[in-house]
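Coordinate-derived values only; no laboratory data. No experiment lies behind these values; they were computed from the predicted model shown. Cβ atoms are built from the backbone, for glycine too; each structure is taken alone.
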Structure I
Amino acid sequence: MQSSTCPPPLFAVQGSYVDMGEQLGKQTANLIEQSLDTYVRRFKNDAGLTDRDIDRWGTRYWQILKGYNTDIAAMLEGMARGSGQRIERLAALNARTEMLYGSGYREEGCTSVSVVSSHTADGHTLIGQNWDWHPEQGPATFLLATRDTNGFSVLSLTEAGMLAKSGLNSAGLGVCANLLVSDRDKGGYGVPYHYLLRGALQAKTMSKAHKAVLGVTRISSGNVLLADAEGESIDFELAPDDFGYLLPADGMIVHANHFESDVQLKDVKAGISALTLLRSSRLRRLLEGKAQDHSVAIPDLIRALRDSYSYPDGICRYPDPDVPENERVSTVYSIVMDLNTLDFWIAPGSPSENPYSKWNLNSVFTPGQHPALEFHPMEAAHVQ
């Protein structure tokens, strides 16, 4: 199944966190059911879990969430109420990386980049990525905009039933995510990776974002790339009991699916993830000329993320016809964000073939707003 070639739908909710969750649950109930069906099937077929196992672990991860962040917990509780789903099933869904631990089902890709304000054409901080995953999840993925009673807002790409992936918030903080796998990963007690992503997006300062991902017990590896409108960026390579970090080099951080810091562990992904050992360096080379001129702009990131070198496994990834259909991975969505204007560009499927749509966090809560369609493949190729 191919992912949709249409822009993802936007669901914008406002109010208390439990009310926002309930609104979201009601509006996306069918998509949540679809997403749960997909992942429960994979929990059983790929990880060998039973219904009892799923509910037991889901209950544990729900209890952990309540201790991690009460606002996120309230939103998940509201989502369960609005969608009519059991809270333990939604908690398990949000811990799908950990639920699938040991199943071999770890081929999620992603290539991410941040460019700090000193190296961009307009002095803005830019961040973006390609999200590589199973195309079947494309139709069950959308943009989620939340605005709480204090006016704090978040715009994130989100799989139905989950609360975050990559996105930005009204404080000018942006987050991108990449899969990492180490020999320290384990099942058990700790904060699941996708909760950490939402925790970072709930942070109003870079310091609080650091605490949200570092100051907790973790049970799986993962990469979190952070940047903010004030011109700073840092990349955290997370493992259950340790972490490494990367700072900008020549104005950029680039990352794929292997550990690049000096954190002491065994990288289980580096040798098997599609082209990971080249994707980050190639992305850097595609941008370094503009970075040296301090002139990187949105079209430059889009061109780089559309790169099809080593087809089908490059930065822009395509389904491999030599791989069984249920195991195929491709770029499901491509994202570029301006953390000063709070613009969020997104393209479905392989971005080399589809246009990017632009949303703005300040306008998504206005009824009747629609994204501006720009940067079609041929047009973007000639943007100077």
Structure II
Amino acid sequence: MSLLDFFRRPPSRRKYAQLLMKKLAARYPHEPVRFDEEGLRLLLGTDGAHVINLHNLYPEYCAAAGGERERQLERAVAMACPPGLPATFAAARPHLMPALRGRGMAEYLRLMELGKEPDAPSGSLFLPFSGDTVLMLVHDGADMMQSVGPAQLAQWGVGVEEALAAAMDKLRDATVDRFIQVERGVYAGDWGDAYDSSRLLLPDLAHRIAGANPLAMIPARHTLLRASSKNVEGVRAMVALAQRVADTETRPVSALMYRFEAGRPVEHVPEDALVRTGLASLRRQYLYGDYAAQAEMLEALHEKNGTDMFVASYKVMREEASGAEYSFCVWTEGVDTLLPRTERVVLSSHGGDGGSDELLMFPWDALHAACGHLIEPVPQAWPPRYRVTAFPDLEPLRPLALPARA
């Protein structure tokens, strides 16, 4: 490594936080700010009520070129106290855009709001779109995007449908055919305006690029991929490219594949085994990120509410012999736990009367069928979580256990 490379290395998380705190202190000299290193966030104000999450900002800073880093810091400071939205719908209308976002991100924002004021209305509008994606309405200002929520629409005196229709008109006006071939049989949008993934909402684009039977993926905010369902190799290449995007992008959206029916995108389950395997692996990666991002916030909420509950991790294992992947979590005897929804569950029992601890692994579906009365789903949670307070009797479950080598 050269000396120049050494100085170009990205800063640590703490150093990045210090850089941002210095900028915030200059902009808001009377507002104290402290770094929550464990939660990777800044807490602004005397009560720390204003939270600046660094999970996306920090990797974006690290990925930016030298000159862009200073601008990234300025944008992060501006996001700390965003300007107010226009007072009227007429003034806001030319700047409204639809935005497809990962459902896990929506849940993260919901948990943030719970941590501030439990009874406060949501500041964002989240409309169900697909199994792992929501549709939002945003105001695209000169310096930043701001989400628009139900309270703001009520203030403007408009309904959701009217506001979304205006946003879709704006998206169409901002869209011309701008696809490039990135792999044989695979095309990617090249707008570069933070709404590439949102253009999945424009099905006519897909048909013009990929023919009569187009398929699409939106692995990240800046990525829209197209391939023809008639081209199996192209579809496989699209999934492989989506995986590469997921490995580097900091703002994931969807791990699903989409086809178009009656003028709208719907989830597509392909027949090709290699494509299905690739999509399943991508989904595990996205779920891992969503569960991990929410864990610290859930633990903070539990501490605030005086709830003694362990948040179990979503883990992914790959078998050495076959290379097959699966997700799993651990359910420990005697521990009030929030379990993620995984493909397998490890039951960890305490050895009584001096015996040794025991670990048994079960398929989730088989375990849930046998003792689902002990596995309580958490309302609203995404990805799904389940609370377990009592531990099952292992003896009748033993025939369902997977071999120790699995």
Comparing Cα Rg over 2.2 N^0.38 Å, for residues 180-307 alone across I, II, which structure shows the greatest value? II
Figure out for me which of the structures I, II the number 3.3 belongs to, where distance in nm of label points 7 Å out along Cα→Cβ at positions 28 and 164 was derived from the coordinates. II
Among the shown structures I, II, from which was the value 2.8 of distance in nm of label points 7 Å out along Cα→Cβ at positions 132 and 332 calculated? II
If semi-axes √(5λ) of the Cα gyration tensor in Å computes to 28, 24, 21, which of I, II did it come from? I
If helix-only ellipticity at 222 nm (-39500 (n - 2.57) for each DSSP H run of 4 or more, over all residues; to 500) is computed to be -11500, which of I, II is the source? II
Matching task: 2.1 is the computed value of distance in nm of label points 7 Å out along Cα→Cβ at positions 36 and 52. Pick the structure from I, II. I
Where is relative contact order in percent (Cα under 8 Å, 6 or more apart) largest, in which of I, II? I
Work out the source of 1, 7, 15, 20, 21, 18, 10, 5, 2, 1, 0 here, i.e. which of I, II gives that when P(r) over Cα pairs in 5 Å bins from 0, in percent, for residues 44-251 alone is computed. I
Could you figure out which one of I, II the value 0.80 for FRET efficiency 1/(1 + (r/R0)^6) of positions 100 and 348 (r between Cβ atoms, R0 = 30 Å, to 0.05) was computed from? I
Looking at distance in nm of label points 7 Å out along Cα→Cβ at positions 172 and 228, point out which structure of I, II has the largest value. II
